[in-house]
Structure 1
Amino acid sequence: MIGSAERYTILLVDDDQAHRTMLKVNLAAEGYAVNELTDGDEVLPYLKDHEADLILLDMKMTRMDGLITLSVLLQAGFDIPVIVLTAFSSVESAVEAMKKGAYDYISKPVDIEELKILIERALSFRALSEENKLLKTRIKEEFSFANIIGKSPAMQRMFSTLTMVAPTDATVLITGESGTGKELIANALHQHSQRRDRPFVKLNCAALHENLLESELFGHEAGAFTGASGRRKGRFELANKGTLFLDEIGDMSLQTQAKILRVIQEGEFERLGGSETIKVDVRLLAATHKNLEEMIEEGTFRQDLYFRLSVVPVALPPLSERATDIPELANYFLSRFAEKNRKDIKDFHPEALNLLMQYEWPGNIRELENTIERAVILCLAEQITPQDLPPHLLSDEVRELQESNSQDGFTLRDMEREVIRSTLEKTGHNKSQAAKQLGVARQTLLNKIKELSLIHI
């Protein structure tokens, strides 16, 4: 079952009270919230004021049958999966209902176990659809070349390559150290492609066991392995007509590599446990932090697959090679985290910014992002200072000051509490004056007083 069934609401539309009761009892036992309607003409008014994750819709009802109800829902713009309940003799009508947008149908008398499987599949399908919608929205907002920060020569050269390759269907191999933003580039390539309105599907190959990876890539039939209770589409199928991004492709076995190669070459595959050949049209983007050429020499990566993947290679430079981008990146993260934490922090002290630019950043952009978030949380003023940065970034003098203040278990949080307490005492607990002396907004100070349990001081 996907997630917890208690999160999902099913709208049951059937004019047979006994049948409704039977279905409601069984579905409620699975954790679903079930709301009942007696006829199709009640559906649209109900949905104007209530939400539903799935609709179980009887085909034959007194006032408005299932086909008309489906048409009304479609015209009203509702995108809710519908499972049609139909008598065996009306299967043709159920097929017509699917043409009108129904997810699937089930014949009466209803097999509860079969219905449960259908519901799970329909909800999974809806979740995937919603994810794709959100992703498209997020991509339009975030993932464009204009929003990928980088004015350094290395980044500008890469942008020139991306601009030329994005509108094509060419396979792209994105390489770079961990934390350099490979997924961001893949998203941007899809958004600027002819497939931008089609699915963008991604999979981290390093996150899954080999057997599970093949199932995720190619799907499986019922009974293909223990726990495979039904048919499931893989990522290649879900990405049909769109883009599939395979992250950390260097972590897959030679066996899986061979199957990937076949899809690239022939555009076809079979689900695990199946014999049906599935045809797909997918643009493939791949990424890795590993040296695939070395892996080829070691015999752990197929040379023919490498050539197929690297039609257009894109190498992301590490942050250490684009130090001129650090101020812009740091200020971007500062603005984001200051807003998130409701802090009035305007900029960096020049010395702090200098420390950021001198550091090598082995964790690349991801490390920089985490560092700025930490600094924002710890900062009590309107400017990030060296004291707000992690010790390994600091000069010897600043580091010694922090260490002296942290002796005997005196932490940075303790330092915050002591500074605020002392300032409040000096101002006679005038919070406006204290905030002014500390260089923070009054509301920021109030938030800190509450957070540090200084309310009663």
Structure 2
Amino acid sequence: MAKGKSVFADLQGLPTSMGAGEIYKQLKPISKGVDLPASQSDREIKKKFDTEPMSITTDGFTIFASLKGASEAEKKGVNGGVPAERTPKTYFKFTVGETPTYSFYFGPDAPSYNFLSDTMAVTAIYINQKDNQVNINFNDEDAQVVIKNGKMSMPNFANEQGTNGFVAQKAMNTAVGNFPPLLMSVAPYNAGNVLFYSKALADPSKMATAVKELNDTGAGLYFWDATTAEVYMSPQSFTFDEALDKAILLPPSFDFDSADTLDTTTSYIRFNCVIENASLRTNNYTGYDKQDPSILMTTLQFPGDESLLAPMGTSDEGTEAACGLEAPEGRVLKSIKPVIAGATVQQVKLEFHDGSFCIFPDAETGLFTATDKETGQELQGRVENLIVADGKWKEAHAEEVANRIERNINASLTVMDDGKAMTSAIAWRTNNPSQLKVIVPTDEGTKLITIPLKEA
């Protein structure tokens, strides 16, 4: 029994001392002190893993699983003829890079025992949330543990012959009672007990006697109800490793209500929008740069680009919306709230006068998405180099707009004068009938003029 109980274990409803069941005398702890399985967390797993399996091979990643003892079957005397609950509720610990263990309670003095031989180590843990399935793989492929829909099995390891010291038994209706599917193992798990058990199974009529002989040596069998499996894992399970945290979890959620509002008289938000899909750009935001046509990237800033862009976000009614799409000029963007960690801007919340708001970059994808108000086209790109820039935003925005125009000018089709484009209209002649068509700029955009031509 543990000398010091874990208050946290009590709060989670986990045992802090030995309950019903037996610890066979041969069982010698390989360690003492069992930490609690990860449970509550304020983090969230990325939505893509709702349907996409996770494959974790990072050393140290840990999950727990539990099985209840087959108490009703044991009370019938099926475990060595002893009519009592012999198998405690068992908590299995699977850690990548380590031999799996089990324990019966939690706390600083709780003992752990080898579930398999000490040459066995976990190599990978696969988690499929969609199918409610967890696979634990070992350096011996046959030893795989599968937990699916609340049932634990060892498909290639636990057989009727007990070859590896494990037996899987299907549900049975017998004269002495109905038994659920069972998973059974020798305890402690060692070569001698495995051999003894497998030989005993060769003659089922002598099984009870054989188990009694096993008991006489201080060893025995544990009978688990295979249908009572429970997996203990939460987003907290992934936070011990920075790379794993980033790959599996969404960034920590921020309290924008308590965030400071940016003083736009002296600073503004600026970032690079890297367009990875060429179809997700607009006539105003092409991302093209003749100096480097290999990448599509446009620099955006707020305040400034809300005049042409309606960022995708949430309306005042809680639905998805293009923020500020219909807002009148001069009353589009209401406030900017950046979340800053050290010198890095983590996320930005844009609040609009129409009651909508946009938070970017997207916590899962890292993207910024907006609708071009002038063309109706969609702009989407990965957010890079997100900063709070010092200076006057109007001046900075005017300079950036001029840069965009310059980067998009085709010199071969444009009349230039002292580095400035002089071309403002396009004209061409048609045949059948002979006409002169002219596209000219207007306050509303452009206008096509058709002029009929007559022979002299």
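State the single structure among 1, 2 that was used to calculate helix-only ellipticity at 222 nm (-39500 (n - 2.57) for each DSSP H run of 4 or more, over all residues; to 500), giving -3000. Working through the options, I get structure 2. One of 1, 2 was used to compute distance in nm of label points 7 Å out along Cα→Cβ at positions 232 and 296, and the answer was 3.4. Which one was it? Traced to structure 1.
Look at distance in nm of label points 7 Å out along Cα→Cβ at positions 152 and 368 for each of 1, 2: the largest one is in 2. A value of 34.9 for mean projected area of the Cα convex hull in nm², calculated from one of 1, 2, originates in structure 2.
Every read-out reported here was derived from the displayed coordinates using simple, explicitly stated rules and does not represent laboratory data. Not measured: the values here are computed from a predicted model. Cβ atoms are built from the backbone, for glycine too; each structure is taken alone.
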